[in-house]
Structure 1
Amino acid sequence: MATQKLLIIGQGDIGLPVTNMLAQDNLPVTGLARSAREHYALDDKADFMQADASTLTAEQLKAFTGIAIIVTPDEYSTSGYNDSYLSICQHLATFNDTLETLERVVFISSTGIYGQDNGEWIDESTAPIMPKREASRVIRQAEQALQQGFGDKAIIIRSSGIYGCERLMRLRKAKEGQKDPIAVESWSNRIMDRDLVNVITKVLTIEAPKPLYIATDYLPVTTLELTTWLSKQVGETPPEADNEKTSVTGKRLHSNIPLAWLNYPDWQAGYRDILQQQQ
């Protein structure tokens with residue numbers, strides 16, 4: 001690849017670590033956010049641009065070889081998703097013919113766009129994609145805007161549920177003494193936040209990325225099994241199975257992330273590390 005100059009749109013819990021990891025690897029990188037940032041871990045290696053991504057000009061973007069869009073909505077509503085994911089992607093797509101230096105646009109999407117909810121296996125070839133939730137339909141539209149605008153330059157990363165040392169909802173549930181019964185076969189999927197950061201940096205910098213990545217670990221798990229395992233780890237009473245809810249729900253995602261990119265290839269490895277750090 002030619003000399004890289006990377007722009008990371010969004011400097012939140014995932015975007016900021018991506019910027020820092022790229023800077024640590026001595027790659028020219030700029031983080032973009034609407035609000036001011038005090039500093040980066042490597043101040044002298046990462047630049048910062050304060051701007052609204054949906055109003056960027058071709059002049060501001062012309063030097064970048066790669067752009068990653070890692071945003072979250074101001075509010076989790078249809079309008080919030082329209083004002084963030086969709087407006088940014090549609091705006092950038094208008095520059096498809098003018099950004100001659102640009103080689104790659106990476107969009108962090110969600111596996112929520114898959115509407116399947118009966119325990120089906122999902123992989124990178126699954127089609128058609130028919131989101132059920134309105135917000136998921138907006139994210140899918142954002143994907144399509146980039147793909148139509150940039151063609152092969154558009155790379156989509158669909159992330160499953162993100163967990164980590166600061167994302168402990170399942171662990172908090174396991175620590176509750178009184179637990180509601182849990183359906184026997186409700187499937188879920190997840191990826192450690194640090195692994196997602198690593199995946200994004202790899203996709204931005206490797207020679208020939210795939211057009212689509214399903215960013216999840218290698219082991220889907222039912223909510224019942226996960227909560228039972230976590231409860232035992234923290235010395236709490238496991239949940240009972242809700243035997244009245246016998247239907248299979250959720251989905252099982254088949255990861256196409258190279259195993260070498262994941263420090264936590266399954267949920268047990270991830271939660272063991274979290275629990276160890278809490279001791």
Structure 2
Amino acid sequence: MSSPPRPLAVFAYDFDGTLAPGNMQEHAFIPDELGLGHAEFWDETRRIAEAQRGDGILAYMHLMLEKAREKGLELSRDSWRKRGASLRLFPGVEDWFARQNARAEALGLDLRHFIISSGNRELIEGSPIAACFERIYASAFMFNADDEAVGPALAINYTGKTQYLFRINKWTLNEWDNDAINAVQADRDRAVPFNRIAFFGDGLTDIPVMRVMTDHGGHPVAVYDPEKPITEAAADKLIKDGRARLAAGGDYREGSELDTLAADILAEMARGVRAELFD
């Protein structure tokens with residue numbers, strides 16, 4: 001007789017500032033291909049959003065494409081993924097996922113990893129860790145029949161991120177499926193209760209997600225860049241404001257503070273499963 005499936009558990013992550021330092025567009029695309037300073041690009045993004053009374057995510061995606069066309073850069077899906085291959089990650093990130101999966105399996109959990117990011121899906125898909133994720137929820141370009149990016153297909157802003165927590169909670173994972181995500185489903189019937197979801201994020205765009213996690217009994221973790229004191233101060237504020245439960249620097253190596261927190265979270269999730277069995 002086959003054994004019953006292990007209960008699902010989820011680690012979800014922002015990308016910029018959480019798994020990688022800074023904004024992904026700043027690693028090479030803005031300075032090397034567009035020849036712009038970071039501040040110059042983001043200032044223009046803000047001006048466009050204000051002038052159009054629009055969304056900042058849509059504005060930055062528009063500006064990326066507009067500047068790329070001016071420079072005659074390739075805009076195919078493959079070209080964006082190649083750009084993502086150069087993304088610099090925090091120490092230990094590439095080994096992190098297999099280690100947490102092994103811990104989860106030993107505890108009787110089936111751990112899956114997700115990205116929930118305002119950054120570019122195509123860049124993340126080209127990163128060295130893309131295959132580690134069940135789904136990459138991130139802002140994405142729309143491509144024409146010639147496989148050229150022509151505009152935004154999906155923009156995930158700070159409030160939009162919360163939608164994807166509920167997609168994971170209900171295990172209705174297709175971005176375009178509005179029927180299943182909005183269907184009534186009792187908490188007891190949901191595939192991944194919030195007490196088996198952890199979210200790792202770093203900043204202002206993650207506040208609504210962390211609020212939802214806190215309110216629903218999840219595990220919100222604030223991650224900061226150890227080389228930038230301002231990001232540690234932001235993480236401390238998330239803790240003090242009750243938006244995150246835990247905080248640690250972006251060091252994903254075995255034995256680090258963040259690694260220890262992850263082990264503790266998985267153990268707490270497993271205890272919750274056992275308690276449910278005897279409830």
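Only the coordinates and a few stated rules stand behind these numbers; no lab work does. Just so it is clear, the structure is predicted and the values come from calculations on it, not from any experiment. Cβ atoms are built from the backbone, for glycine too; each structure is taken alone.
In table form, for the structure just shown:
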read-out: For 21 (relative contact order in percent (Cα under 8 Å, 6 or more apart), calculated) the corresponding structure among 1, 2; value: 2
read-out: Test item: FRET efficiency 1/(1 + (r/R0)^6) of positions 6 and 206 (r between Cβ atoms, R0 = 25 Å, to 0.05) calculated as 0.35, pick one of 1, 2; value: 2
read-out: Mean count of other Cβ atoms within 10 Å over residues 238-245 - structure with the largest value, from 1, 2; value: 2
read-out: Top of 1, 2 by mean count of other Cβ atoms within 10 Å over residues 86-93, largest first; value: 1
read-out: Identity of the structure behind 155 (criterion: volume of the Cα convex hull per residue in Å³, calculated), options 1, 2; value: 2
read-out: Which entry (1, 2) yields the derived value -9000 for helix-only ellipticity at 222 nm (-39500 (n - 2.57) for each DSSP H run of 4 or more, over all residues; to 500); value: 1
read-out: Parent structure of the calculated result 30, 24, 14, given that Cα extents along the principal axes in Å, for residues 158-221 alone is the read-out and 1, 2 the choices; value: 2
read-out: Structure from which -0.55, -0.99 was derived, log10 I(q)/I(0) by the Debye sum over Cα atoms at q = 0.18, 0.29 Å⁻¹, for residues 70-109 alone, options 1, 2; value: 1
read-out: At a computed 1.19 (Rg/Rh (Cα atoms, Kirkwood Rh), for residues 198-253 alone), which of 1, 2; value: 1
